[in-house]
Structure I
Amino acid sequence: MTKHPRKIIIDTDPGQDDAVAILLALASPEDVEVLGITAVAGNVPLPLTQKNARIICELAGKAQTKVFAGCDRPLVRSLVTAEHVHGKTGLDGPQMADPTLPLQDQHAVDFIIETLRREPAHSVTLCPLGPLTNIATAMQRAPDIIPRIQQIVLMGGAYFEVGNITPAAEFNIYVDPEAAEIVFKSGVSLVVMPLDVTHKALTNRKRVEAFRALGTEPGRMVAEWTDFFERFDMQKYGSEGAPLHDPCVIAYLIDPALFQGRHINVEIETTSELTLGMTVADWWGVTERPANALFMGNVDAEGFFALLTDRIGRLG
């Protein structure tokens, strides 16, 4: 049986780890077909996330990739960003030239709606790597697209690892909890890569040097980006490296056997001052609430980094 690549839209706020996820997807055309990349405000404001997305596509040598700019702020809240992690450009580390790849005129939300209406039902997977504003806005504007989505595989949330932006909340969900609530209540098949998994996919010297040893520009950039944001995480967590959060989403689409999780109920806290943006994951099945997400709990880190190094080695 011929395997057809999964059609995906990557919704992103790059971010060094978003950059690695995008490179992984663009390096794996036999597994995923990137229909477009939609940028959202998150790690840094929208003018930088859309620019960074274009820089990454050029670095991958995939200048035909379509990049769309989306929502520049959460549905109802003020934007919270994460320059303290990613640096002021979002891609701090090595110097990057401005991209020549053009930004598409169409708004990201319109592109998402149009693509889901045009492609056969259940043939497009959405891959959000940042706050869920673009996805929720598309669902609100065009409810008819919701049953057409094949799956949403997202990086966000936490349960055992609790929060990284507040004591209770993970950054992507915290930035726009109302958007997250819309997505988690949509009824679409959800796969969630929380901090619980991504904090088990840590870089270390050997893993970073394997990227550098590829001897390619993408390999060198991944090593340098990792060096940059590793400093923040090692200082914060006392760990030997930094988690590569977002590539877990793409790695799951390529090789789901790398991950283990449970199909459980996950609710988003939108009203509490104390735990705003918390992903309340019923890991132990203590409520009657119906399961709405495959919530990952474990990753084969060796297999994950082997896949990343192999695929990124194909670029440049």
Structure II
Amino acid sequence: MTVIYDLEHVTTYRYRQPVTFGTHRAIFLPSLGYSGRILHYSLETSLPAKVHWMMDTLSNNVAVLQFEDAAAELVVTYRLRGEHFGLKDVTEFPLNERAEEIPVQYTPDEWMDLSNFMRPHAEDANGSVAAWAKRFVAGDRDNALDVLNGMMDEIWDSFEYQARDTEGTQRPSETLKIKQGTCRDYAWLMIEALRRLGFACRFVSGYLYDEALDGGEVGMTGSGATHAWLQVYLPGAGWCNYDPTNRITEGFDLIRVAIARHPGQIMPLSGSWYGDTNDYLGMEVQVHIRKLGTLPEFQAVG
């Protein structure tokens, strides 16, 4: 089954008085591969802007925005319509026996390609992240899926989701210490813990579609908003999604926009502005995802 959806992502920056703007980078256009297709998209700004597109070092789609006018408000709006294909759970894939060992036994070619995603990026000064990771290879957990599912279960059962307005991602050791955070914090903790066990992992930014929202119901954590999770490379299955915030893999829910070695590489919108420090009044983000129907239904009505 294929889901047709509309997505709107509006970011508004407000200032006490007109300020000038440096170059901004917008990463919003999904790089879906076999999991979906973009039917059409648009990028609108409240100020005149020169826009050019580029593909970064990890093949993410990036819109580069340059502004000339000063203003007390900047609004950037992304809209797209897409198709999203549901995928089976990773346990449905035939894992290579090399994924049954810890650390995972990557081939020399795989290791060469994956080495940047295997190297820890965040500091672990007191060794707490490494110690936490080692707990998941003790006892009868003797293969990759046991470790991955055990780590997701622990975050789901023992951590408290805590939304916050400030930008950025917590250090994994901080998330582990306070046992709370956002989807970005959970994904980053799990990535850095798994890397210390020899897994190749990458950070994923995108959207979480939840059909419950279409009926006005309470949805999954992070649904109807920008979302973050991780992908783990497992021989035989390839890059597999793991969302510790909702304890899910694959399915119809995760719409990938961009991948990175670390969270700072793929902010949905980033850039600079020039003015007095106290001119900045804040940022507001609104994300709306609406299902239009499944592909047969959508074709029937229009």
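Every read-out reported here was derived from the displayed coordinates using simple, explicitly stated rules and does not represent laboratory data. All of these numbers come straight from a predicted model, not from anything done at the bench. Cβ atoms are built from the backbone, for glycine too; each structure is taken alone.
Structure summary
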quantity	calculated
Source structure (of I, II) for P(r) over Cα pairs in 10 Å bins from 0, in percent, computed value 6, 30, 39, 21, 3, 0	I
At a computed 15.2, 38 (Rg and Dmax of the Cα atoms in Å, for residues 235-274 alone), which of I, II	I
Winner on distance in nm of label points 7 Å out along Cα→Cβ at positions 3 and 267 once structures I, II are ranked, highest first	I
With Cα extents along the principal axes in Å, for residues 123-178 alone derived as 37, 20, 14, matching label from I, II	I
With distance in nm of label points 7 Å out along Cα→Cβ at positions 19 and 99 derived as 1.2, matching label from I, II	I
Relative contact order in percent (Cα under 8 Å, 6 or more apart) - highest-scoring structure of I, II	II
Entry that produces -6000 once helix-only ellipticity at 222 nm (-39500 (n - 2.57) for each DSSP H run of 4 or more, over all residues; to 500) is calculated, selected from I, II	II
